[in-house]
Structure P
Amino acid sequence: MSKFQDFLNQNTVDNLTTNVVFSERLKDQDGQYFTAKIKAMTDAEFEAYRKASMTTRKNGKFELDLQQFNSKIIIGNTLDPNFKDAESIKAHGCTTPQQYLSKVLLAGEIAELSKQIQQFSGFDTDFDTLKEEVKN
């Protein structure tokens with residue numbers, strides 16, 4: 001077995017987590033930024049979110065509902081805070097995690113957190129730079 005194969009076997013994507021700052025607004029009383037603990041999105045999760053977020057337009061063409069897609073990514077891949085917490089959802093007069101997410105985060109914060117989860121999951125990687133590093 002190659003070293004690369006050993007690495008892959010020991011570092012499966014379902015175990016990848018990190019903490020991220022995604023908003024200037026979210027600070028504690030000491031001025032320290034709150035961090036969200038996120039996990040990497042698997043290929044199956046990405047595909048499920050994409051399919052569930054497709055809508056049909058009047059002309060019959062399908063398009064991605066980006067707001068719904070971003071919400072699904074955040075709710076499914078944010079470990080802390082837990083946007084699926086039933087007590088928090090109910091306390092804010094919401095009935096779904098999506099409603100709660102929209103109640104506690106600004107639109108730009110939702111977009112940024114989704115972007116960071118996607119980047120952590122391998123999207124928006126500058127592969128040209130990586131290729132140059134491998135060459136050198």
Structure Q
Amino acid sequence: MVYMEQKSIYMEQTTHTTQDGTPVIILTPTGRLDITTAWQFRLKLQECIAKLSRHVVVNLGQVNFIDSSGLTSLVAGMRDADKVRGSFRICNVHPEAKLVFEVTMMDSVFEIFDTEEEALEGVPRGIAN
């Protein structure tokens with residue numbers, strides 16, 4: 001039997017308030033977003049969307065590795081935000097992780113921005129509050 005070591009992922013969480021007063025949660029995970037940490041990230045996304053704001057920006061500048069589990073957690077977060085008519089944006093994708101988005105063609109699924117500032121522009125982009 002093989003036991004996988006459970007690891008935790010550090011996540012910085014901040015709140016940005018738009019000009020019209022809409023809160024946007026900014027999550028900045030650090031390290032690897034893989035099978036050992038994706039579940040924690042997924043739970044954090046669920047909690048943020050359900051309790052804090054339906055608008056989320058994920059800053060991946062500090063994530064140097066992402067696998068299919070990490071991508072799955074991002075897709076789930078995007079679906080959660082869509083269900084409540086929110087927005088889900090990704091920004092500042094680390095160059096090493098960017099390749100995974102391109103190879104899997106997930107770069108065409110997500111709204112991906114170069115900077116956090118660009119990702120925050122226009123949120124909630126025409127979505128009625």
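Summary table
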quantity: Which of P, Q yields 14.2, 54 [Rg and Dmax of the Cα atoms in Å, calculated]; calculated: Q
quantity: Among P, Q, which structure scores highest (criterion: distance in nm of label points 7 Å out along Cα→Cβ at positions 9 and 81); calculated: P
quantity: If distance in nm of label points 7 Å out along Cα→Cβ at positions 49 and 121 is computed and equals 2.6, the structure in P, Q; calculated: Q
quantity: Ranking P, Q by distance in nm of label points 7 Å out along Cα→Cβ at positions 73 and 97, the structure that comes out highest; calculated: P
quantity: Structure (P, Q) behind the derived value -14000 of helix-only ellipticity at 222 nm (-39500 (n - 2.57) for each DSSP H run of 4 or more, over all residues; to 500); calculated: P
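Quick note: the coordinates plus some simple rules give every number you see, no bench work behind them. The structure presented is a predicted model; accordingly, all values stated were derived computationally and were not measured. Cβ atoms are built from the backbone, for glycine too; each structure is taken alone.
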